[in-house]
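Below you'll find a set of structures to go through.
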Structure 1
C-alpha cells in the first residue's frame, strides 16, 4: 500500500464508504476494523479518520445519519437521574421531528426493519455495542434496563414515523413527552 495522495481526482471518500458498507454487511459493525475498511478501499488508513473521524463517524455516514446519535443521547442523559426520562424522550423526538434530521433517521429505521438487508443487522449491532452501553453508563442502569428503554423508544419511533398509526401521530411532541417521559423514568427508577 502506498501512502500519500492519489494522482488525479480523488474518489477516496466514496471508496471508503463503499468498503465500509460491504464490510459492515459482511462481518458487522464490531468486527469491521478501520484498517480493514481502508485496505478494502485501497487507501491509507489515515484517510478514514480524515474524512469520518472514527469508525462510529463512518457508520453514521454509511447509514446517512446527519447527526451523532451517541452524542445526542449522551448530552440528553447528562444531569440528574430523576430527569432522564424527559431529557431522553425530548431529545429523541427533537431529532426525529426535525426537518434536517428526521428524514435520515426514518430511512435508517426503514433499513433496520428490512431483514433481507444487512443494514438491519449492522444497525442492530450499532445499537447493541454503542447506543445501549452509552445509555447504561450515562444513566447508571443495567443492560437489561437499557434494553427495555431502547425497545420502548424504538417502538415509539416505529409506530409514530414508519407505521404512522394515528394514535401515535396525532399527539403533539409535548403530549408524547408527557406520556412517555414518566414511563421511561419509571423504568430507569425501577433499576
Structure 2
C-alpha cells in the first residue's frame, strides 16, 4: 500500500487523467447524491470548498445551497499568531466575494464575506486526494482540514466528496487524522 506520500502521488495522477467532461458529469452525479443525503436536508449552514485541479466541482452544490437559502461557508487560509489555518467565511457577494488565495484557489474576500464561528456549521464538505471505505482521508499534506475539523461541533457532519477512482480499500492513518462521517462518489455513499 505504501505511505501517504506515495498514495497521494498515485491518487493525484489517477485524478489528473480524468477528462474535463468526466469531471463535470461525475461532479453532477456526486452533487445529486449529496443533496439527497439526509444530513444535507437538515443542515442550514454548509461549508464547501472551491475546486481546483480536477477536484469534484462544487459550483453545482454551492448554487443549489444558495437557491435553498442555506448559508454557504468557504475556507480562507489565513495566519493567526504566525500559524496558517482555515477560517470559515459565509459567502455574501458571489461576484466580488472570491479571489485567488493560497495555492491559487478561490477564497472569500473578507470585506465581502462574514466570518463564521466553526460551531455554527452543520455540515462540512471536505476535499481530499484519497479516501478509504471507512472514512479515512488523505489531503494535500498541509493538515489544514485536520486542524479545522477539531473546531466544529461534535455532531457536525464531515462529508468527503471524491471520484470513485480516489477511494481505496484502506489508507494509512495517523493519530491526528479525522475520519469522515460519509464519503460520496458518483457510484455510492460510504458511511
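Every read-out reported here was derived from the displayed coordinates using simple, explicitly stated rules and does not represent laboratory data. Only a predicted model underlies this, so the values are computations on that prediction, with no experimental measurement involved. Cβ atoms are built from the backbone, for glycine too; each structure is taken alone.
To test your reading of the models, identify which of 1, 2 gives 3.8 for distance in nm of label points 7 Å out along Cα→Cβ at positions 153 and 169 when calculated.
2
Could you figure out which one of 1, 2 the value 1, 8, 17, 21, 22, 18, 9, 3, 0, 0 for P(r) over Cα pairs in 5 Å bins from 0, in percent was computed from? Label of the source structure: 2. Computing helix-only ellipticity at 222 nm (-39500 (n - 2.57) for each DSSP H run of 4 or more, over all residues; to 500) gives -21000 for which of 1, 2? Clearly, the read-out refers to 1.
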